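These are the structures, in structure tokens.
Since every read-out is calculated from the coordinates, none of them should be taken as a lab result. Keep in mind that this is a model prediction, so the values were computed, not measured. Cβ atoms are built from the backbone, for glycine too; each structure is taken alone.
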Structure 1
């Protein structure tokens, strides 16, 4: 299947499973007349397969340009399927990508860790932050901060969906690369 066919199938799934035309208050506190809840698409076997392959290809392009990338991760729970999916589709690569989960709050028992999966990384390893949906970029910037505090070096952000409401600009203003698989404009057609 070509990337164009994959993207077409992914957009169809997002429209069916994740896009809702209704009044909603977003995590940023902003009001919106539509909602994009990617969880149903990311928990659909075809949805997670396609989006993981498309993200992995974007990361492979960055690697070809000379950027060393050890893994992917993002704020739990939105990024968890993406991190796992991308890691899984790279399992046969010469240098597969490892996943790291970033907690919203530190674990209250055991290791009290913010980051899970760190035995696969060393201090200073480069990662890409993944997001399910970016609106203002607030949660993405939080993920970047926590990853850095955990000893990882963030070299970019890739989101499944960019709502095109300032998040890309805020993330770029923080000095990070930004890319999206799908935009609001693509979903709305």
Structure 2
């Protein structure tokens, strides 16, 4: 069985030793713009075509590293690429948060409200509105129940429908002129709102 995870320190040691490291960041473009590892290439999880990625490597069997915010989406990407037949794919444990908190080099851009915070704000607002309106119109309690059920589903499946919808909003889009850093960006959203 091949190695599935690597620590940020181990990955940094490989880079510093001169190893040519291919790192794919599977976060949303807005998250990538805010902070990313300098040599990372942005391919959001929902746009990750594992078969195309593998064929683009032209038989190269060197490790392919994946990173996200904290590790969850990276693990999903690792599993997807491995299922497509490429076993030398490794998730960066702790993600960009761990890389940054360990004081390793990052590229910083324009700050934005994280998708996770946006989901909390939207879900909390919908529950509050549904609860208040249910005092006047009892059937509005269904709104709060629907949001609660959606949050449970998101937690169990690690797939967040509200996060996917919010990621498509105009304020969460990154134009070509706004994207910064040496990595490439793709303008799309993520399947997971957290991680």
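Points to keep in mind about this one:
- For mean projected area of the Cα convex hull in nm², for residues 3-98 alone computed as 7.2, the structure of 1, 2 it came from: 1
- Test item: mean count of other Cβ atoms within 10 Å over residues 51-58 calculated as 12.2, pick one of 1, 2: 2
- Answer label among 1, 2 for the case where distance in nm of label points 7 Å out along Cα→Cβ at positions 35 and 131, calculated from the coordinates, equals 3.2: 2
- Structure from which -11500 was derived, helix-only ellipticity at 222 nm (-39500 (n - 2.57) for each DSSP H run of 4 or more, over all residues; to 500), options 1, 2: 1
- If mean count of other Cβ atoms within 10 Å over residues 19-26 is computed and equals 11.9, the structure in 1, 2: 1
- At a computed 58 (percent of Cα pairs over 13 Å apart, for residues 83-122 alone), which of 1, 2: 1
- In terms of distance in nm of label points 7 Å out along Cα→Cβ at positions 59 and 147, the structure with the greatest value among 1, 2 is 2.
- At a computed 30 (relative contact order in percent (Cα under 8 Å, 6 or more apart)), which of 1, 2: 2
- At a computed 15.9, 48 (Rg and Dmax of the Cα atoms in Å), which of 1, 2: 1
- Origin of the derived value 0.80 (FRET efficiency 1/(1 + (r/R0)^6) of positions 11 and 139 (r between Cβ atoms, R0 = 30 Å, to 0.05); candidates 1, 2): 1
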